[in-house]
Structure I
Amino acid sequence: MEPIIQLRGVSKAFGKNVILDGMDLDIYPSEGLGIIGPSGTGKSTILRIIAGLLAPDEGEVYIRGELRRGSIEDGNDPIYIGMVFQQAALFDSLTVEENVGFRLFQQSRIPRKRIRELVEAKLGLVGMAGVADRYPAQLSGGMKKRVSFARAIMSNPERPQDNPEVLLYDEPTAGLDPIASTVIEDLVRNLQKIEDGCKTHVMVTHQDSTIRRTVDRVVFIYEGKVQWDGKIAEIDSTDNPLVRQFFSASTQGPIHVID
């Protein structure tokens, strides 16, 4: 199976701080990939490079085998990649309907009534039917996350090629209680199964339950490179010292502990 997304020799630095150092990464169709590692190792940076929101300093990004040239604004990618941001990133001054249907309102000629129908359908998929007229301030943290999911999977019937094929999740369960986290984790998996969902997703998270319940394969990032790549079932049996230290939450090991 050919990768749907490939990073080759990708490097990124902010000032003198090197975040990614010649990193290679393959993402395959219909898989849930988890990107884990200590804080500050560039996991969110990887997502933004994959999404086309950030350009690498060096290296290449391939989407369905095509070299990406420019950023997402250039619109050259052969597939659409959706992203769910860590803090939901909803527009506070817009209603849920306007947030979820934002791309359609801005980039299509679809009548508002039809956009409302499309929005309601996506909200129903994420268990948020009936909240289209509310504002983000009227929603809980978990509800905001689900609304951001609906926005990420919003499709454009005028341009089927713009329908998202890959979803990127940046800490979607951060700050949520265990029950709300379970709801989000179940939703991630359900979106892989439904007809209008995305079969491929990439998950950045520190939360153990989210890693184990939402992904099939895990890559461990440290010192700018992929240090371990394995199936979710191999987490507890690997002898990789970085992975063992990370999941045991030990302060002793090769991962430098910042006081």
Structure II
Amino acid sequence: MPSLADMVRRRDPDRFFCALFAPAPLREALFTLYAFNAELARAQDVASEPALALIRLQWWRDTVEGADRRHEVASPLRGLLAAGALEAAPLLDMIAAREADIEGPPASLADFVARMRDGPGGLAAASGALAGADDAELRRLRHLGAAYGIAGTLRNVPALATRQRCVLPLDVLAAAGLVPEAAFTDPKRVTAAVSPALNAACMGLLGRRKHIRRILLPAALPAVLARRDLGRAEPAVARGVGDRLAVIWAAARCVV
């Protein structure tokens, strides 16, 4: 059976690379957390209809809330929760954000940003909690994670279009004279139309670069990739050597 590290490497290569900057014991816990996030994403990707996706997400909600599951990801996740290394709240935020996406696009940019704070932001906060982040650090990590989520949404517009899914804010689409279905037929045009508003929201969450404790780097480093994505004419461009070097340089300086 593939390890959790292998699963994360395959399904979440950005966070896998960032997790390599963690000490070995923390790295294994991070792989469990990131595998959990990958399973939440899979609940949406493999279900043939929204109701089935919601059932899958409820299974994970029950797991986080205490149900005893024998599963390659659920078992170690329950171990982290039982040991007090993780709290349930950010994990439940992540599930709620996925459920909201299934129900439809957010009505407003504010709603969209709130989903990002709960989803990828909740994941970054949970990652920081594993490393002992304090309340101020957790707030910043949640913002950085949300920024990475916004940049990732822009990168994934074409991929989501192939599955007839759009998670872009309705008010931003309407301001450009677009409806969600436009993303299915012309994802490049839609990405270009919504990028200014989403990029501005992303930059607001990223703020200026600041020093961060080395132990928290794995949780914060995806924000380095978000900054790079914002500067690209084509957000969906494949990751390259430059991206990895930027992460390595940020890690060396402990500045994100």
Structure III
Amino acid sequence: MLAGFEPVGVLVEIMNEDGTMARLPELMVIAQKFNLKIVSIEDLIKYRLKQESLIDKQVTVKLPTEWGNFDLTAYRQRSNNMEHLALHKGTWEKGEPVMVRVHSSCVTGDIFGSCRCDCGPQLHKSMEMIEKAGKGVIVYINQEGRGIGLLNKLKAYALQEDGRDTVEANAELGFKPDERDYGVGAQIIRDLGVTKLRLLSNNPTKRAGLIGYGLEIVENIAIEIEPNDHNRKYLETKKLKMGHNLELID
């Protein structure tokens, strides 16, 4: 497709002599030996970010809230017509580091105030911090339950009530511990003119996912919420099995 031909997918795995998969250093040697072109995934991402967009900006409105006054911009994802939001405040110069949180939708926590997770408090704390800073962005991505959807999230909750942790429950339902993709969020951030982030997150996967889309994270700001009796095991699992930086959990 990128070359202007009919879209076709082919996967060829190049092996080393010992049977292991050839990585980029070995592939560079092979490409040089046989005079082959070689393109990295990073190159493809950079090219597509320049040439294509996954999103269309729809409308921007004023949004006064309990935590401050913001602008709210709606985006539509071209590939599936899903709608995502950006809550933002202030202006910034090109290349200026800006406080950013990428927040996945959580109906139970953000709307109903569930104590089983820390999503709602993290969202509101981010709004408070951006209001205090006078500028920043919260990208609200429509990917419930770490990307498995609301119904499957509730099924995972039922399994957790029978003793599984959040990782075990996702696996039993046939999912990875985290199914989220940050490509759309990265494009929304870039559309708002932000390329350098002061990232509000405890999640190293989120950091890696955003860096992979050409954004620079100059600072990681922890946004940890005091655990309660209902979410302590959930937070322990996030720290021990998913690598989240949570100082309040032993």
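Only the coordinates and a few stated rules stand behind these numbers; no lab work does. What you are looking at is a predicted structure, and each value in this text was computed from that prediction instead of being measured.
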Output the label of whichever structure in I, II, III has the greatest value of Rg/Rh (Cα atoms, Kirkwood Rh), for residues 55-94 alone.
I
With Rg/Rh (Cα atoms, Kirkwood Rh) derived from the coordinates and found to be 0.95, which of I, II, III does the value describe?
II
